[in-house]
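**Q** As structure tokens, here come the structures.
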Structure 1
Amino acid sequence: MKGTRLGLGDLVSHPLNVFSLGFGSGLAPLAPGTAGTLVAIPLYLALANLALPVYLLVVLLAVVFGVWCCGVTAQVLGVHDHSGIVWDEIAGYLITMIAAPAGWVWVVLGFALFRVFDVLKPWPINWLDRHVHGGLGIR
């Protein structure tokens, strides 16, 4: 785990932490990344019926907001990529589900594939993991 265990005080110590810490899912003592991805599922379901261009715009805004938000939270916590910062999992799942067919099979398959790739971090993500810093480097 990158960083110390977080508590409710960390969640509310800065307004942006609520988002960066996945509405509290990043406080999970085990597998906060998985918890953050689970939070993304209802968000995806709320957005799934949008026209593709609108969905893409929302995802782009979520990514841009997340880069800024996670960068601020990393500074507040004093840890570059604390495991409790899970907005990248939320945005990453939304990216994974771009143009996915409707149905729970795809929701679950998207979840499983995203978690596998997030844990394994294949190239080029592993390179970015080592070389990019700030909010953009949180992955």
Structure 2
Amino acid sequence: MNTRCIKCNGEHATRDCNIKEKIAEPTCINCGEKGHFAAWKGCKALPVTTKPTKRQPRKAYAQAAAVQRIKEERTEEIVKEAKTEKLMDLTDLKDSLQTLREVKMLIQEFPTLLEAAKRCKGASTKQEKVLIVLSLFMGD
């Protein structure tokens, strides 16, 4: 890229220009208009980046910290809920296992219960079922 003089549009740097005194009516080398130099910020040919006029809101430190604290409290609550759910599931499982053990002990003590259950399938009323179970317990 070649350097050009802002004052005279020559193929040299402005500091090396022969014109040392102030120019009464300068000419822009970019747009060709008279009244300003090429380095003037108001030149139409000079690219200007416009900044956004609207201020972009950001979070304050206190707001960001408050959100973090809320997230931490929620995660602690979720962990506590998960632990209580696991404990509840374990207690339910223990209760179910205990019930199955009791049923197993009953069947071992009274083997006629299985036969009574098979016969009760054919009974239509509660009274018939009770009579079937009682008759098997009595050894009839």
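**Q** If we compute mean projected area of the Cα convex hull in nm² for structures 1, 2, which one ends up with the highest value?
**A** Working: 1: 7.9; 2: 25.6.
Comparing 1, 2 by mean projected area of the Cα convex hull in nm², the maximum is at 2.
**Q** Please state which of the structures 1, 2 yields 2.5 when distance in nm of label points 7 Å out along Cα→Cβ at positions 23 and 119 is computed from it. Before the final figure, lay out the partial values.
**A** Numbers: 1: 2.5; 2: 12.4.
Source structure for this number: 1.
**Q** Compare relative contact order in percent (Cα under 8 Å, 6 or more apart) across structures 1, 2 and report the one with the greatest value.
**A** On the way: 1: 32; 2: 9.
Comparing 1, 2, the top value of relative contact order in percent (Cα under 8 Å, 6 or more apart) belongs to 1.
**Q** Using FRET efficiency 1/(1 + (r/R0)^6) of positions 15 and 79 (r between Cβ atoms, R0 = 35 Å, to 0.05) for the comparison, can you identify which of 1, 2 gives the largest number? Don't skip to the answer; put the middle values down first.
**A** On the way: 1: 1.00; 2: 0.00.
Checked 1, 2; max of FRET efficiency 1/(1 + (r/R0)^6) of positions 15 and 79 (r between Cβ atoms, R0 = 35 Å, to 0.05) sits with 1.
Any read-out appearing in this document is the output of simple, stated calculations on the displayed coordinates, not a laboratory observation. Everything numeric here is computed off the predicted structure, so don't read it as measured data. Cβ atoms are built from the backbone, for glycine too; each structure is taken alone.
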